[in-house]
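Next come the structures, one after another.
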Structure P
Amino acid sequence: MEDLQIGTVVTGIYKTGKYIGEITEVRPQTYLVRVLAVLKHPMQGDLHNPKDADVQMFHERKALSFREQTNIPKQMVKPFEGEVPNYLDSLKEAVAKMKEELKENSSKWDEMSLQCLESLEEGYFKS
């Protein structure tokens, strides 16, 4: 697989979130990616025990911020084609989509995740 170049707009999966970003550095195992938009909001809770509410600490997981840079393993990065959406609009859409999915079920994990997302929304979208 050929390395992508600095400046290439890509999608990347970081932990359980998916983002659109721009490669700012090529490293041996990863790309350093500057976040431009959110495609999928990260799941809430313990990453090591997905969808399990009975964990020692149920984590509230924020999406990466606009222009935040993160290392993403090369195999989790793909070129992006199309118009890059506005960051805030993309975040609102990703949160709304995840909330809809969580409301379809009524497990303890879904309920706790929904509470975390509602708390995060207050911070994301306060005026």
Structure Q
Amino acid sequence: MENKKELLTEILKRVQKNYVRVVELERLTKEMGTALSRNDQESAQLLVKMRQEEMDQISENKQEIRMLLMTLDTAERDRLKGWLEGRSGEEPDSFETKKIAELSSQLTQVLNRTISIDQVINKKLAGKDSYYQS
């Protein structure tokens, strides 16, 4: 994959896949909370399994992105990582990098909402033994 545009397109595809998966993870987390509030353990267990499958796919996509990033020179890799992590002060310089930055920002927002929902569920279930207790 010598062409930088092709590489950026491949990274963008994986960021898009992760965005879709994180949105699904949020939906499953909400459904799990609903199932638990109904005391429906069977549905909750199924949803936990489905959530884990989504998380595994997200991890796989992130690994693929890391591998693609390794083909870039250090400066370009650092710039792209900045956009992926939402910490770059630089303006994206192409359609692909702009979309990567936008989707990464949206992905972070959805992930933060999902974590908030998960915290509420976990604290209700585990009380003082919650993973999220400080």
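Structure notes:
- Among P, Q, structure where distance in nm of label points 7 Å out along Cα→Cβ at positions 62 and 78 as derived comes to 2.3: Q
- P(r) over Cα pairs in 5 Å bins from 0, in percent derived as 2, 10, 17, 19, 15, 11, 10, 8, 5, 3, 0 - corresponding label from P, Q: Q
- Mean count of other Cβ atoms within 10 Å over residues 38-45 from the coordinates reads 21.8; which among P, Q: P
- Among candidates P, Q, the computation of helix-only ellipticity at 222 nm (-39500 (n - 2.57) for each DSSP H run of 4 or more, over all residues; to 500) that gave -9500 used structure P.
- Percent of Cα pairs over 17 Å apart, for residues 30-101 alone derived as 60 - corresponding label from P, Q: Q
- Here relative contact order in percent (Cα under 8 Å, 6 or more apart) was derived from just one of the structures P, Q, and that gives 32; the source is Q.
Only the coordinates and a few stated rules stand behind these numbers; no lab work does. This one's a predicted model, so the numbers in the text were calculated from it and none came from an experiment. Cβ atoms are built from the backbone, for glycine too; each structure is taken alone.
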